[in-house]
1. Out of P, Q, which has the highest value for distance in nm of label points 7 Å out along Cα→Cβ at positions 8 and 40?
2. Suppose Rg and Dmax of the Cα atoms in Å works out to 10.8, 29; of P, Q, which structure was it derived from?
3. P, Q: which one has helix-only ellipticity at 222 nm (-39500 (n - 2.57) for each DSSP H run of 4 or more, over all residues; to 500), as calculated, at -12500?
Structure P
Amino acid sequence: MILFLGILGFFTLGITGAIAWYLGNQDLRQINAGLMEAKGSDLTGYGRIIGIFTVILALLAIVVKAFLLLSAEMPPL
């Protein structure tokens, strides 16, 4: 599920990527504490990493878009 949410983050501007990041951290903590099976830890880790990547990519896209909008409205010197 976390891997799916991480991949879905590419299409939702990182919203589900942030959820995958959070849930992945929670699951990995439980796995390391022995409260959860370690069977799916690889997929959980991959989903968490993809979630982090989609959040960073979405933030970068927002910053670039804001810069382009602001620079288009400013008169040339």
Structure Q
Amino acid sequence: MVIYPGKILRPGMTGFTVKVLQQSMNEEKELIKDEGCFENGVYDERTAEMVRKYRNFFGLPDGDTTGYFLWNRLVNKC
């Protein structure tokens, strides 16, 4: 379990938490019928596109940010 970093992740951000998000999205990419993204720790357009698809899949409002609910669903499988 990786604790939510306490801040909303958004395009342009970089670092370990972004890489964890990318790895988690790639592990469940079949849910949204997507080919995945690079696990490079950069919240780039490809990462944002996957986030938008996951937000839609989970019934969240449109957007390209990752907050508490999406983080816990993807990273911690809660």
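1. Between P, Q, the highest calculated value is found for Q.
2. Label of the source structure: Q.
3. The read-out comes from structure Q.
Every number in this text was worked out from the coordinates using simple rules, so none of it is lab data. Keep in mind that what you see is a predicted model, and the values were worked out from it rather than measured. Cβ atoms are built from the backbone, for glycine too; each structure is taken alone.
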